[in-house]
Structures are given as C-alpha cells and as structure tokens.
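Read-outs: derived from the displayed coordinates by stated rules, not from any lab. Everything numeric in this text was worked out from a predicted model, so none of it was measured. Cβ atoms are built from the backbone, for glycine too; each structure is taken alone.
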Structure I
Amino acid sequence: MRRLGLVLLLFVLVLGACNGEESKSQGTTELLEGVPESVQDDVKIAVLRNLASDDHTKQFLDGARKEGESLGFTVDTQIVENNDARFQELVSQIIQQDYDGIIISHGKEDYSYDMIKPAVDKGMKVVLFDTVAEKNGEKLEGVTATFQDDYELAQLSLQEIADLKDEPVNVIKLWFGGLSPLDRREEIYKQFEADGEINTLETIGPTNFQDVQGDIASKVNAILAKYPEGTVDAIWGSWDEMAKGGYKALVDNKRTDIKLISIDVSNQDINLMKEENSQWISTAAVDPALIGQMNMRLMAKKIAGEETPEEYNLEAKLIKQSDLKEDTTMFNLKDIIDGWGVSNDFDEEWMQKLRDKYAD
C-alpha cells in the first residue's frame, strides 16, 4: 500500500512538472483579453500574386505583409510572373502545408474554383483579390473576393478622355481580355463607345508578360506611323503596366499630340507623369498597399471566426497630373488626394490590441 502511495506521489510530481513546463511555454504567449484566441496562436498566412514583379505588385504584397506582421502573423509572399501552371502548382503545395490561410491575387476564372476548393475543404481561410472563383454559377462558401472598384476606375479614367473634346474621341486602347479586372473595366468602355463618346482606332494587348512595358511599346511604335498628327486624341491604358509602354512609344515618336490616361498607379507612373512635357495627364487608382492591407484584415477576421462579406470593393480615386507636386510619391499622395491609402473598414478593436503588443 505504501509502495502504491509512493508511485501515485511520483506520478503527481511528474504531472505537475509537465504542467509547469507547459505553463512556462504558454507564458511567452500570454493571451490578451478581448482578442479572439484563434488569432493569438501561431497564425501563418501565404500571399500569392500571379502578375509581373512591378511596383504595384510589390506594394500590394508589402501592404499585406506589414498588416499581417503587425498582428503577430507569419506572412510568406510569392510572385508568379503570370505563369498559370506554376501558380496552380504553388497553391496546391501551400494547401498541403501548415498555413492557416491563403490570399490569392489574379487567379484566372477558368481554373480558380478548382484550384481553391481543396483549401476550403481542408478548412483553410481564403481571401481573393481580382480573382473570380465560380463554377456553373456556384461560389465557394466562406471565401471573400476583393476588387478595386473597377467600374469606377474605368468611369473616372474614360470620363477624362471623353472630356478632351465635344465630338467622339479617337482612342488607341491598351487592353486584353480574360483577366477579371480588365473585363470589368471593358464593360464601362463599351458604354462610352455605345454613347458615341469614344471611337476605338486600335486595341493592343501584350503577348510577352515577362516584359509588358517593352512589348506594348514595340506594338504602339509599330502602329503610330499609320496615324498622322491630329488623328489620335488619346491612349487609354486599362492597366498601368501597359500604359508605361504606351508612354514610351509616345516619347520615342515625339507624339505630343496624343494624351495618355490610365488605370492604376505606382512611383514609376508618377515620375513619368511629372516629366517635362509629359502627355500622361491622369490615372484612376486605388492605393496598392491599402489593397494588401484590407485583404489581410479580412483574413484576420476569418481566422478569428468573425463574419466577412462575400465581396468587397475598394474606393477608386482620380490622380491628375496637374495636382502632382515636385516631391509627390506613392507615400505622400494622401497630401493631395483626400482619403488616399486610408480605410477603417474591418479594423477591429482587438486588432489594435495585437498591434500594440507586437509594436513593443
């Protein structure tokens, strides 16, 4: 009987020691009051972008990473140069790993549903940017799709073109189909065409996605000779990476008679707009860093088990060349564009508690 009591005493001591070690390890991650426990675990998020490694892409990823890390998350980012096969392969690999969530940017509609479904089935949280994941009209439950307000982006930029003169404006259109945001912008373009405000002379899109700027510059160069001075009023760049190629062609051909209006913005765009005698007169845009930030906030709410919308659109702004100052960059656009780069949407009180903790 004494031996049994001694064994029991040793068991209690060992158990207490184990519990002590466990408490010691948990003490390093003491739970914050009022913060969902699930976001205080070791949260790991992957962010994948299926576009070129341009300024816009880097700022999007930076915005997502900074917001996630401010909440104590581990954030891994990956750029895929518009290689759809590689993109799908990477997503599949991530799903098989220990990530809690995945943010996907610019997946194509023809494969995104099937690509993402295994993540949803596994219980991973999913947020999409400029990605439509539907199959036979069916969407994946619990997935939030985010977009820039593409209709407003197109409206703002195309109205700038329409205002160039009272009669139909002759336009070279830089656009390609099959990418959700550009397809949405195309809907508004068609309205301007139908209303007789725009006359499309040429539609040019890239075939080399490893050098979109160079590809578009070569193609615009090749067709400008067809159009004498005064026959083209404007180039519309439905994506700023194409607009930069169009701008280079205008400079190379000394075509000061043609205006350039675009969608999206980067430091490179701003610098080109500020050049002497620049024909790049305006662009409609959303702060790319804010897009990444908002996608991460939505992800955090999903990890926390909180309700999130099925779709979310970020507000578009118009940036005019005439408003730019000598020292204007992406980081101080807020000084000339009211509300630029700022949103309180989905910013919960518990998120600020985490930021305060990890700021120390």
Structure II
Amino acid sequence: MSSPSHSSIPETMHAWRKHRGNMEPVWESIPVPTLHPTGLLIKLLAAGVCRSDHNLLTNESQPSWFRPKFTLGHEGCGRIEALGSSLSPTCGFAVGDVIAMLAVPGCGAASCEECGNDLPQLCLNGYRSGIGMDGFFASYCVLDVRGAVKVPVGVSPSQAAVATDAVTTAYHAVHRRGRITAPDVVFLFGLGGLGFNALQVIRAIGVRVLVSDVKQENLDAAVELGVPKEDCVPVGKGVREWVEESGWQGKISVVADFVGTAQTFSDAQHIVRQAGRILCVGTLNHENTVHMKIGIRKRLDIIFSYGGQTGDLKESLDLIAKGVLNPMVTDGKLEDFPKVMKQLEAGTVQGRVALLFE
C-alpha cells in the first residue's frame, strides 16, 4: 500500500449509520475501513443526500445481502490517501487526486452477466457503497478503482459528489436509454434533484423540451435556464388539457417521467405521439398502470432506466467543467444529515444537498 498523502490516518471515525429496526440515523464510532488490493482509501470532501437515503433509513423490506448495520451515503467526492497493493503507478490514479465515486461499480468479473454487458450498476455480486453496505457519510471510505473518476478543474466537491448519482443517472437515462436526439420534442415531468439535471442534459442536445412541475420555483428555475415560459405547464393546469390547447398533441416524441406517480405515467401515455417513447426514472408510486390499448395502438416503447457507469460520470463531469451543466446543489455539514432528511421528507429541498467534510 502506498503512503498516505497527509497526516497519519486514524483508526476510528464517526459515521451516520443505518441499524436494522431503527428508522433514525445513528451517529457512531466505527473503524476506518481496511484497504483491499484493488481499492483506493479516500478521505471524503463532500457527500450528496437524496431521497434514496430516506428510503434506505425507513424501508425494512431489505434484500438479504443488506448488512444489519451500515454507513449511509452513496454520492461522494474525496481525495485519495492510499492505493491498494495491486494498483501500479500506471493505474491512472495517484495519492492526492480528487475523485468522484460511483457507488455501484460492479464486480468486474468477465463471467458476470451484468458487468460483461456494460451494466455494472445492475451487478448482483459487487460492492454497493451506502446501499446495504458501508458508504460515504463518514470521514473515510474504500472504493474499488473501477468506480473512481478524476474530478476536472473547475468542478467543486459538492458538484462532483451529486454528479455521481443525480447527474449521472439523468445523463444515462437521456443518452443511453431514452436515445434522445436533436429532432425530438421531449415532455419532462419533474424538476427535482434528478429532473433539473435531466433538463440541462436534454437542452445541451439542442432539444425542444416542455416541462411540468408542482412547484412554481422549479418552473421559474427552468425559465432562468432558458426554457420559454410558454413551454412550462402552469402549476395546477391539467397536462393533457395544456398539451391539446398548446398544439403539441401528436408532436411529443419522448416523455421523460422523473416523478413516477399514477398521474404522470397515465398522462405520459396519453400525450406521447404514436411510436413514441416513455422514459421512466421517477418512482414516487411503486406501482402504476399501463393502458394496454393506448400502448398497443400507439406502439409505444416504455423504457426504464437506473444509475449509470463511469463513462457517464466522466462525461457528466466534463460538461459541468465546461459550464454546460450546473447541478442545483446546496452545501451543508455532515452533522446536518438528520435535519436534511426531514427537509427532504417535507419536500422543502430544491435540487440536492451536499454535506461538506472540510
């Protein structure tokens, strides 16, 4: 193992943890993680908070591989303190590098069906930081080198942290799954932490995008970004009625649903044109209804998307560095985590919150 870049690394640290049977986060002292041969020991600079953290805290219907106690946090940015013994100087990383960390890099095995098909975020064998296993709401973590991407100059730790999920998930959905290109007309439901980033990714392609959100401040932010006011559905206005009155019926080629309620999914099927695509990312409702006659008669594609890969993260960070994307993120402190959870539950957070460590 290479030598650490700064002062000696402590043996223990404090972390925000999930204990099975407890719906509140637990602040406790745990050992600093042990570095494995292909891992990077990281000192955290920032960690993002999202609704998934609330779900991980309060949902006791957990997969069998979830540990009884684990450190929360699956969006992270930090500085490399040490490299595993199997990593050579040509691995592309060095002590002192600031990296963004993909929480689910997969197992990397050639025999793995998911990793072998460039779907590491669906791997059932790899480590999952902050998702049933120790994550990033602590001073240090260990990440396999496969999940690391260098942070370009001009990208803040907060931006890099939220880019690992809130931006990468949106980027992967828009480019890889939705296959959105410039000739498309896109209707976007939801301008929250993921949806607002998706809006920026879609606009960067040069696409006409129509937007709907239940909060006026989110629509105002879209207008400030450059979306014409007439392309925003007024709060409280029925989407189907607005599409008909605005002359967009039969012209919307893709509906990107970053909300996932029964209402948005139903509206999507009605407003998308024939042979159109519905891109599903939001999951506010766990079950929604497919209108079979609409789907068949229109010959719709209903596409689901989840997470992303290091390539998506790298491209997202590059776009942030160039100023094409600007994630909506507010800074907080690590000790703020329980308060931020309550704000998320109350729906008072606009965009994302990143907890800072320095």
Structure III
Amino acid sequence: MNCSGCSPIYPIEDQGTLYLRPVSPVLLEALRTLGVHVEHSEEAIWMAYSNSDSVLNWLKEIQELEETLAESITVQVTPIHETADPTGWISSQMLESRFKHADLVSIILNNQFSSHMQPIVDAREQIIGFEFLLRPADNGVPFSPYDLFEVARDTGLHSFLDRTARITAIETSAAFLPHGVKRFVNFLPSSIYNPEYCLTHTFEAIERLALDPKDFVFEVVETEQIQHMSILQHIFSVYRSRGMSVALDDVGAGYSTIELMNRLEPDFVKIDRSLIDQCDTDQVKQQQIIDIVEMSRRFGGRVLAEGIERMEEFDFCRSIGIELAQGYYFGKPSAQPPQGPYRQTSA
C-alpha cells in the first residue's frame, strides 16, 4: 500500500526528466512549440531537461493553457533513467514552488534539521518529560521552522517533513533520555492520509530503538485546519492502540479548541500560552483556565500550562490543580537535556 504523502520523493537535480499527465493533443502541441524533444505514451508525456530554468519555462507555458486544462495537469520530476512513480504526481504549481524554494526543499529532503528538547515539569518542578521541537541542524543552514513548514505545504512535502521530523524526535529521545521520561512529539493531522499506513514509519522507529510506547505523547497541532473530526479521532485511536498517549495543543486559543477538547478527550490538555501570560493578574483569564481544568477532569485529561515565564504564573496554575507546566521559566529548547535525575510518571 502507498499514498501520495508517502511516495518516494526525488531531490531536484540539474538533469532529469519532467513527466506530465493527462496526455492531450493541446498539451502536446504547446510543448512541441517550445522546441524540445517530447515523448509520450497513453499514460504520460515526458521530456528530458538539463537545467532548472528549462523546467520553469515549461511550467509557465503549461499555466498559460486554458484554465480547466492547466488545473487538471499533474507533473513529477525524476532523475535520469528513473521512471515516473504511480503515486508521485503533484500539481504544476507545487513543482514550480519546489524549484523556486530549492534551498528549503533541500533542507527538507536531506533531513538537515534536528530536534531540540524543552523540559516539562510537575508541580514540584521536577522534569517528567520534554517536548521535541524542530530546529536547524548543528552547523547547518539556518531557517525558521514556521517558514520550513509553510514551504513544505506549498510544495506538497508537508507529509514527508512531518514524518521525518517525528522520526528525528524519536531518535533524539533514544540518544538522550532514559526509559520512563515522557516524550511529547508534534504531528500534523493533515499529513496523515491513512493512519494505519502513514504511521507505520513512526511505530517502526520506536520498535527499532527498543523504546517504550508508553513514554510517547503525540501532540496534535494546526487544530484550526481540522475539517473532518472523524479522521482525527481515528488517528488518536491508532496511536492509543499502540500504547501511546495523545495531546491537544493550544487549548483556549479559540472556541474550536475547547470544542475539540471535549469531543476528542485527549490524555493531555495543553493550555495555550496566550491564556497563561499574566494569568496571575487577569481574572478573566483565570476563569477561562479554571473552566478548562474542570472540563478536563470530566474525562481524565491531564492539564499542562504552556508558556510559563514567571513564578507567579506557575503559582496560580498550581493553586487550581494544574499538574504540569512548560516554558522559559523552566528551560528553553536545547540540543541536549539537562542532567537528570528525572521523575518518572505513570500517566
């Protein structure tokens, strides 16, 4: 089994072959007017290229065709002597974006990034786990994680990036953390087309490194883009069936996350930093936080306060029964965690 999000992705090279489909007389004629050698079968059209400028010119020509035809065309680029992959087709706009953002695409395809760890503490300020956050590789090309994921989305690489980032986090946790320490790993729901298949890479990495599934908490981000609740519920179910926990991020940032929390009933509820900031002096925020804590108790969710930067914020959160916290007050993300010991948690 395979899907478009998990198919092989080739780096863009100076020489290769551009494939296009569907085959149509209009498209064939438009390409032949460019003065290049065009071949085709019943399934696809292909042309060899020797530089990226040629491909960009061809893509522009495609986009100038009649709108309905242009939007129906899918493409892919392969190295010389490689044939088109049945599941590797993307839009011409995505391919054009891959050429335009070649530097960031290279970072994604070559895994030129690392996982930094930010501590998560309990009410006694003892470290019980870490959240893993994407950062540039040591001595690598600098980038903004936000920009990298935006380019990944525009180029059709967000599933690939999300998967490799999860595996990097798992491998980093194996290198630095003892058994029993929680590992919070982010995932994008929109990158998982078929949970049983798309998550096998994640589960295989945990098994390969002899890690305990119970140590992992998979944390859903981009909640504002969740359109099909049943899909996310299915993803949660697959994680839990493997003995792992799930978390919902940014709760309190909007009505949708409160609604999601009540429908998904995650194992961990992470309150958005916008609510935590100055919560010790803001009665409106205090009531919102208390409401989230009370709702979480109904289904047994453990609440974690994000973005703690002051002791006063932490004190308020503890006073209303919040068990876990994270923020610069306890430590910034770093390539290596502070020396233990860490407190193990059975949750």
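Here are the numbers for the structure shown:
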item: Which of I, II, III yields -14000 [helix-only ellipticity at 222 nm (-39500 (n - 2.57) for each DSSP H run of 4 or more, over all residues; to 500), calculated]; result: I
item: Label whose coordinates, when FRET efficiency 1/(1 + (r/R0)^6) of positions 230 and 318 (r between Cβ atoms, R0 = 35 Å, to 0.05) is calculated, return 0.45 (choices I, II, III); result: III
item: Structure (I, II, III) behind the derived value 18.1 of mean projected area of the Cα convex hull in nm²; result: II
